[in-house]
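Visitor: Dropping the structures in below, format is structure tokens.
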Structure P
Amino acid sequence: MQRLNRRTYKDYNTYPEKILQFGEGNFLRGFVDWQVQVLNEKTDFNGSVVVVQPRGSEKIERLNNQDGLFTLYLQGLKGGKPVNEHMVIDSISRGINLKTDYQEYLKLAASDELRFIISNTTEAGIAFNPEDKLEDRPQRSFPGKLAAFLYHRFLAFDGDVNRGCILIPCELIENNGGKLKEVVLKYASHWNLDSEFTAWVHQANTFCSSLVDRIVPGFPTDSIEEKTAEIGFQDELMVVGEQYHLWAIEGPQSLKQELPVAGTGLNTVIVNDLTPFRTRKVRILNGAHTAMTPMAYLAGLETVEEAVKDAEFGLFIRKMITEEIVPTLEGDLEDLSLYASDVLNRFANPFIKHYLMSISLNSISKFKTRNLPALLDYVEKNESLPKRMIFSLSSLIYFYRGKREEEPIQLQDQPEILEFFQAIWRQYEDNLVEVKELAEKVLGEQTLWEMDLTSIPGLVDAVSANLHQMEQKGVRNTLKELYGTSIR
């Protein structure tokens, strides 16, 4: 069977390269690049996406092998009815491998047509690395790569304030646009760049914070043969996502002219304040994902759907959302409860196989940004511990032991975080620390949480008790014993 590319698939369009995208992963392709396609089809946007990798380069090569084309399946409720539809996305013009084609990257910086820069490099991606140098090809960090790109664009156009870009990061951290700008300016100072460049960053470029919401499980491993037969091509970059989507962008009203989403059917909104959108989504949807992943996976479950439909874990997750997360949020309780109900229905979408391990990337930083604020607010409001959130935190620590019974877990996180957990769990297995001391060391490690969690009354005892039970009886049996009746 032939591979999907522009020689075998003729029904594609080409557009000017208006967007630089940091990230070649499933989410951006199933969310942003799909929306660019809709804009091209329904408006005069007339733009394509150039993709560069924030880390490795394997997917860039696969993307270019398919000439930027990939198949997107959108599955779930649409207008209240179940819909399973697919389309070929042609909004990506090419990928640039920054390790081998850095000169192409610099050429793009001098492009008249480029206007937007979009990124999704996980919560840990917007960070300063003092080892990055302007002359590196490429820099290690995403903001380092971006700062170098903007500087070359500044030079290419002699500081013309009409040649700046609109930057829309999609990382799930608060004020992602402001923080990205802050790190770019930090590189400008670190590299001793011209003061005129710093002024150009401020005057010519618009850094918009944004919030994204769509469940994109990614490549359909379990149904690829069926879907390949349906489309008639081999597609190594096929993506599956749900029908629901929301992109809330905090930016000037003039952005509505440059991103003409009105009347397209896209649930993309330009707003003055993202706060209510972000807090609700991050704590309920993303927080529930992060909370359920370690405990459900350790109990032998593989997908989000399995977790929420499981008699014990499903009820646990619902109770955690409704009794421990929703009460920490400001806003209309009825609206919040309705959103929580919609989220749980989306989790149970039978079309979507959202694998827990695909959610587990950088789980520590995810828990810190998504779950810890709700936990702290609950403690402050109730002067007691949210027991289900504490159970999920305990499961996360147990998950970072790196094994499910005797099966190794392929943990994905920053090297220093993995090394920390490997060392502390090795000390435990060598009988050098007891479980309570292990809990104290993990909860007190401020590089993980940006605070000392041992200061929360009762937390060390609660976590160590959970870990002891998990070690003796397993996660599912521990959950049964703790919540067998009280959970209901």
Structure Q
Amino acid sequence: MDFRDIDRLNRRDMIRSAAMLGAGAAFMQPLPLLAQAGSLADIRKAADAGKDASIKRIRDWIALPSIAAEDRNMPEGAAYFAQLAKDAGFTHVEVVPTDGHPGVFATLDVGAPRTVGLYLMYDVKQYDAAEWSSPPLEGKMVERKDLGTTMVGRGSANHKGPEGTFLAALHAIRAAGRKMPVNLVLVCEGEEEIGSPHFRQLVTKPNVLAALKKCDGVFMPTAMQGLDGNATIELGAKGIIELELIASGEKWGRGPKKDVHSSLKAMLDSPAWRLVQALQTLVTPDGNTPAIDGWFENVRKLTEREKAMIRSSITPTSEAEFRDAFGITHWIDDLPFDEAAIRLAEQPTVNIEGLVAGYTGPGGKTVLPGRAVAKLDLRLVPNQTRAEATKKLRAHLDKRGFADVEMNVSGGYDPTETPEDSRLIRAEIATYKKLGVRPDLSVRLAGSWPGGTFTQPPVSVPVGRFGLSTGGNAHAPDEYYLIDSINPKVAGLVDSTMGYVEFLYTLATLK
């Protein structure tokens, strides 16, 4: 999303800013029994028969890391996914150039009354193999206690595993001799992990835009189950801006233009301290609230109903799980858990991802840096926009005398909101209930994905993320995706494949 899926707890939007939509025995059906009988039994049989091929498809894809931040395997990644789309039955597939890395556009028109859009990504985050217990590009099977057999590899959960599982659903429908129940329009980008800077170019290409405008909605295949078996349905996501602020002696006209001996600090200005002073103006003294001029003037506060949805998901157990997973002892401003969860959904943020200046190796090195860089991400909430926020940040710095501090925006997009009564969201709810999975309605993903590109003009259609199964450690070492589940409430690969099949059939018939 970024996906924003730091861990399975994050997928619960706090991570689950959720309203409970029913409970009881109806939601306790073991997933392995699903769709083994009834109208989709032949597809289930095909999915079982194709399981090994599905595993190989995901593993082979993991072996080709397309990393936008490193400009690594990007043309190869687009071409590889284009072939995956062709193999899955898409009849029109094209690699679409942008001013950055290429995207992929594909359609499958079977003459169905209803058309559904798909958002996918072929890029993954960077990795340091030395930090992994299993090689990040091998997709090895690793057992996890209380979960089952998982595939470990960069991109396994975010998002090649879920996306490969959706492709498995298309293969199973074809193998069963079935006609696709809906028409499909697919867009796949290679820059999600750097803020989707050129995604709008892909979406607004005339033939792509014309196809997307026919869709009832666009969804992103994602592993949305927690270990309790419940699945989150998000009604939105925060937007994001990724950028660097750079202070340098060269631009400032003061201090050194290159690193010099630190003894000279007595007579020279410091670009590093210049950057620190600029950063301090962006937030309140405790670092917890943005202080950029006009930052909150368009922020939409949560409604009382939305706050109630969040509070309904708060339990002592969920708080304990969250504290344990992230090593947390206090919430921000010492808030109670429910208020911290509300703040997570409601508040925009200014975050320092990294600081780089001078010498960063072992020991010390007495230098006065000539250049300092802060890597930031700014999370946006409705009704903020990337354009507005970028303009306000620049004006804020200039007003305080920091016009020399460079601002290089590398990517970002607006927040996402989808109506609860849209056909796409109602189809997600209906599918989960049909499969014996309790759907938990979430106010907003605290992370980000570029769904706003679809919900806003000129596309203007609902969006959501949907899928069974689970995974974790996205953006981190030992990222994993569940293949064979020992938890009867959580779907493994074949059950997750059938979840996408059920979703497509539900979308085709839901009024």
Structure R
Amino acid sequence: MTSHSTDRRRFLGGAAAGAAFLSSALARAAGDDMATVRAAVAAGHDDTVRRLQDWIAHPTIAAEQLNVEGGADYMARLARDAGFQKVQKVPTKGVPGVFATLDAGAKRWVGLYFMYDVKQFDPAEWSHPPLEGRLVDRPGTGKVIVGRGAVNQKGPQTAFLAALHALRAAGKKPPVNLVLVAEGEEEIGSPHFPEIVRRPDVLAALKKCQGIFMPSAGQGPNGSASISLGAKGVIELELVSSGEKWGRGPAKDVHSSLKAQVDSPVWHLVQALNTLVEADGNTPAIPGWFEKVRPLTARERALVAESARNRNEADAKRSLGVQRWIGDLPWQEALERLVSQPTVNIEGLVAGYTGPGGKTVLPARAVAKLDLRLVPNMTVEDCLAKLRAHLASRGFGDIEVNVSGGYDPTETAEDSRIIRSQQAVFTRAGIPYALTPRNAGSWPGYVFTGPPLGLPAGQFGFGTGAGAHAPNEYYVIESLGPAVAGIDGATMGYVDFLYEMAAIK
């Protein structure tokens, strides 16, 4: 007789990933023959890996306007190949998106969010070519795919598509109908995604859904998982100081000896940046920034306390390469701050000469890239107005505020079907998980959770990876650890999730 622990390893790590944890009701709904689906996942493993490698080789980078049309066409092809019957490329004022539906004749509809764009990369910083999707043995982890977009989000999304391929190969229809909305601008703050979602035909399809989810690599290196009940919002922008706009300083770079006589746009920007935070460098100092911030509820504090008990602080510090939290806060308070506080962050600061040696120049222009994270009940519109008013009141009204994108925070009820289904699937697989009030990162889920849809939305998935936005990004294909899913285990996790969404009361 197979032990529970053996079944668990089969579910997570290999092609024989399992429906062994299906509840009796779910097993009946699945027809009691999920072995054929597991076999189809195993048979399709090589095709799944090749599909991911090919997708990595076709990057879309919105910030560089790289492959924006071709990326949408590729996403549409992936949807058609996976069984979506109606697939449309949706134009916007920026990068196009994709809208697709799969009507399996089921009783329920579930929404699906994909992003097909990735962050920029410098090949010189990578150990392997970032677009090759090379399979690499990673010590202590297993076989991984290294490439830009591998874990954020092409790996998890490929695993979900593999679930649809496996169901069809097994002669089964998906247990729920699906509505897919995909965009190519998430990495620049999704400035035109609302145009896709609020198109009348897309909106009508989404209104039928029980909720929306984004495939993700939801497990940590030790196999534990997290379920977020929301995410912070974000504003991405740049502040530009120039002699031309300021009316002081040079209109073009001049010799630095003239600093005794000429104002510096760079120092002007530095002084403006210094007014955005308190002396600690952490607390936003923009007037009114906290007036709409909703404090953590008692339930949210309890969830954070539970997370603090179940997570290892030393491991978290080691993975981030940090020695102390802000203000030397203890672990639980640091986690509370992570989920509850808005932030003003400098992503990059560029002016003048930054090459080898020196160059005695007084630059005419300076640029700071910022991201501002928002918590409930803050909004992009209100925060931008406050930022601009603050700069003007402090004598920096000449500084340009160029917004590239952004969106409001999201919140989803703990008792929604989409959250309860995630809990059920993790529980069946014997995976410890933590509910968290919100993700400290951001995704454009507000278009689903806010008006006019008001749907629950979240992220879900087995599997793991690391390096999102960084060199040597990877996604685990075959896991050495029995508690962590490889790509086949992640694929079966999505099969289980779809059946759970079909059956849950």
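Readers should treat all values here as calculations from the given coordinates under stated rules, not as data from a laboratory. Because the structure is predicted, anything quoted here is derived from the model rather than measured. Cβ atoms are built from the backbone, for glycine too; each structure is taken alone.
Visitor: By the measure mean count of other Cβ atoms within 10 Å over residues 349-356, tell me the structure among P, Q, R with the highest figure.
Guide: P
Visitor: Give the label, chosen from P, Q, R, of the structure having the highest value of mean count of other Cβ atoms within 10 Å over residues 277-284.
Guide: P
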